[in-house]
Each structure stands twice: as C-alpha cells, then as structure tokens.
1. A value of 27 was derived for relative contact order in percent (Cα under 8 Å, 6 or more apart); which structure in I, II was it taken from?
2. For which of I, II does distance in nm of label points 7 Å out along Cα→Cβ at positions 42 and 218, calculated from the coordinates, equal 2.6?
3. Using helix-only ellipticity at 222 nm (-39500 (n - 2.57) for each DSSP H run of 4 or more, over all residues; to 500) as the calculated read-out, with -14000 as its value, let me know the right label among I, II.
4. Tell me which of I, II gives 20.6 when you compute mean count of other Cβ atoms within 10 Å over residues 138-145.
5. Tell me which of I, II gives 51, 39, 38 when you compute Cα extents along the principal axes in Å.
6. Between I, II, which one scores greatest on FRET efficiency 1/(1 + (r/R0)^6) of positions 50 and 186 (r between Cβ atoms, R0 = 41 Å, to 0.05)?
7. Match the computed value 2.6 of distance in nm of label points 7 Å out along Cα→Cβ at positions 114 and 202 to one of the structures I, II, and report its label.
Structure I
Amino acid sequence: MLKALRARLPHEDLVYLGDTARLPYGTKSAETVTAYATQATRYLMRHDIKMAVIACNTAASVALEPLAAALAPLPVVGVVGPGAEAGVKASKSGRIGVLATEATVRGGAYVRAIHALDPAAVVTQAPCGLFVTLAEEGWVKGDVAEAAARRYLAPLFKGRNAPDTLVLGCTHFPVLARVIGKVAGKNVKLVDSAATTARFVERELAAKGMAAKRRGKGKTRFMATDSPERFARVGGIFFGEEIRAKDVELVDIRPD
C-alpha cells in the first residue's frame, strides 16, 4: 500500500505505522482487530494527519465503520471498497474471486461490497494465510509459492462459476501477483486493492481540497511497534526499495 500511495501521491508527506508487535491481524477476532486498529489510528492522529488510510484489508473489513465514527471528522479510507469496485469493473462475467486472510473472508466484507455494486455477481473467496508468510519471507516465486497458489486457487476454478477476475484482498498479496497470475491463467484479471485504493485517496484529497500544494517530493516517516530491523527487512519487500532500520522509529501505541 505504501508503495502505491507514494507513487500516486509524490508530493504528500506520508506517516506509516506498522503494528509489528501484534501482527498478523488476519487470524484474530473482529473485536481484537478493531481495538488494535483504533489504537494505531489514534496514535497517528498525534502527527497532525489529514486522512487515515487503513492499509490492511483485515482491519478495513471489520473496523472501518467504527473507526470512521470514532475519528470523525477525520476522513478514514479503507481498501475494501475501492478493491471491490475495481473487481466489479474488471469482470466481464460477474464471477469474482477474492483472495484474502482468514479474518477478511470470515467477515464477508468483500462479498457485501461487491454485491452492493452488482447484486448478481457470483463471489467466491479463498483464505490464503500462507501467502502472508511467503510474502514476508520474500518467497514470492519458485516451487513453494507456486504450490501454495495451486492449493488455494484450485477450489475456486472448479465448476461453472470459475472467476474471470481475482481481487487480491490483502496488501501482502501483490508481491505474489506473478505466481498467482501464472496459476490462474492469462485470461483471469488480477485486481490489486492497494493500487485502486491509492487512486481513490488521490481523488478524495483533490475533492476535499486537501491535496498538497507544493511540488517538491514528500517525506515518508516509518514507525513500528516492535523490531525496527524486521520492519525494515520485510517492509523493503513491499515498498520496493531499501528501508534502513535506523530510519524506523520504535513506538508504543498502547493507551496510557
């Protein structure tokens, strides 16, 4: 998500908080995820942010509405709505697959969002927890990644309701897009929820008159709740460039 936001919004200052002490969110209850996401976002508000982007599909799927209510009037954007919209637009058959974490699948947020746009859509979901681990370890190609993709995708492509579009419903998954696309086949479109959300954020900032007025390059500030070294190593995989551990600030977001 950060890579997509930085590419789309080169002039904005970005503050990125990784809750590394309590990840992964994808296997936790909705109540726990909501509590953690609220604490993280309230901490970010100390840094005079003008918009909060919930850059985690699991958190966005279960906590977006309570966060938006609790933090109003601060605009809060999640990744599910833009991802669902892009999936509906991309699909020609109305058959859409969603690859996500266990918690996102269990919550059904993508199913609801897609059906709100296209009630006739046939939505199938696959919880792909191992993809998170593979992405964080950098195992994004090769036999192990391909075997995992085949195992997860096989049930989706059985029968007449095989999707023509797959929504990558976790911001970890785009780094596995090549192997997922290889297994799914060239006729299946992949939708990156991070890229579509970045475009949505750009439009929202402009519509609200909140876009950066300067033309210079914006700053990126990194914060983590545990192990800046691991954050830097794993974060560099997703950001697409090196993050130095010394540039990651260790923070405690727990309420006083």
Structure II
Amino acid sequence: MRVFLGLFFFVVASANANAAETASLYNTPRVAIIIDDLGDRLRDGRRVIDLPGQLTFGILPYTPYAKKLAAYASERNKELLLHLPMEAVEQKYLGKAGLHSAMSQEEFFTSLNTSLGFIKNIRGVSNHMGSRLTQNTQMMSWLMQGISQHGDLYFVDSRTIDTSRALISARDQGLAHATRDVFLDHNRQPERIRKQWNYFIKYANRKGSAIAIAHPYPETIHFLKEVLPELEQNNIKLVPVSELILWRHNRGKLAWRKQTTKSP
C-alpha cells in the first residue's frame, strides 16, 4: 500500500511539474522582428543580417543583391520572406515583381509564380506597400491560392491599411498567417524608434506575442544592436515568424483545452 501511495504521489507530482513547466513555456512572451526591404544595399543588408538572434528578413525580388543577401542569411540560419511589391493607393513604382489590380488572372499567377521562384529557402511571403491591392478580395484570393501551391509557406500582412482583406483570404485558403503589430522605424529618429520599441515590448507582454517590422536603416541597425539583448533580460523570446505562428496556434489549442476540460 505504501509503495502504491508513493507511486501515486510521484505520478501526481510529476504531472503537476510538467503542467507547470508547460504553463511557464506558453506564458513566456514571444516576439518576431521582420527586417523588410533587403536587396538594394549590400553593406547594410549584411550588417543587419549579422545582428544577433532569430530575426526574419524580407527580401525584395529582382533587386541587385537579393540572391546574394538571401544566401548570406541562409548560411547564418536566418528565416527569409519574399517581400512582394503590391499596388498602393498612391501611385508608386512597383518594379518587375509588382502585382496590381489591372492584371488578368493569368498575368497575376505568372508574375507571382516567377517571384516565388526567384529566391531560395523562403518560408513565407509579405506585402511591400499594397494599400490598394490588399483591399481587393479577388486579388487576395488569387494571392493565397498561388502561395499555397508553393509548399508550406505562410503570409504576413504588413498591414499598410486597416481595411486589408489579406488575412481573411489567407484564413479562407487555410494558409498560415499573421499580421504586423508595430512599425519600429516609420520615423528614423532614435528617440522615436525607442518609443516604438517600448510600445512593442509592452504589447508583447500584454498580448503574449507581437510582430514588429523594421528596415535596414543605419539608425535601426545601431538601435537593434543595443536593445536586442534586453529581450532575454525581460524574459521575452525572439523567434522566427514561422515559429511564432506555430506557437500561437499551439497556445490557442492549450487555452481551448483548459476552458473545455473539467477538473477531476
């Protein structure tokens, strides 16, 4: 009997310890930081890729150093996104890879497929600009269909406009997806970047996770080099976007089980 009771309490204690460990694991905030617009400047691209931690890098197709920087990042085990130009409300230059609302379905898929094949080892796609195109339900449906045909990719909505339909289309297509929560360097002054960073940290602590977008500006690179160590000090884990999306999914399932499972 004593052996049985001892074994019983050992199992209960082990279960409680595992539950506590799991709760601790999923209560640690996660953040992802995407550095967009890589491809035009080789030196700044390499400098930002060399920053510590699992940053994610969005590379513009057909830019002069796109393939070279993609290879440089892959060698350092950094996650890559195809940062795909899309039509903005204001008429802006899109470049060869640009997707716009005047395209036929055939033109759209031809352009998208070519861009998706331009850079190796991408894990996902995000929109560069796109304030007009991401509001177009038909175009977003085509986009998610096209992405889904290229393997296990995800989509990140840079959210350049609040009325974007991108995430709804991604969800309807069954595509893994996320959206940008904070722009770190919309204003490149150091004090403004710091203000956005502080908001990013508070947001992550309040919501449990957050995604920020920044750019390979010299000011941003200098700032991130100083503050990235603060994440670990504040018990916040920096992860690639793919890991953050998976973690959110698993955390959501864990929360659902807690709500629907009755205690014995």
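1. Values: I: 27; II: 23.
The correct label is I.
2. Numbers: I: 2.6; II: 1.9.
Traced to structure I.
3. Values: I: -14000; II: -16000.
Label of the originating structure: I.
4. Numbers: I: 14.9; II: 20.6.
Attributed to the structure labelled II.
5. Source structure for this number: I.
6. Details: I: 0.50; II: 0.95.
Between I, II, the highest calculated value is found for II.
7. Details: I: 2.6; II: 4.7.
Structure of origin is I.
Coordinate-derived values only; no laboratory data. Quantities reported herein were computed from a predicted structural model and do not represent experimental measurements. Cβ atoms are built from the backbone, for glycine too; each structure is taken alone.
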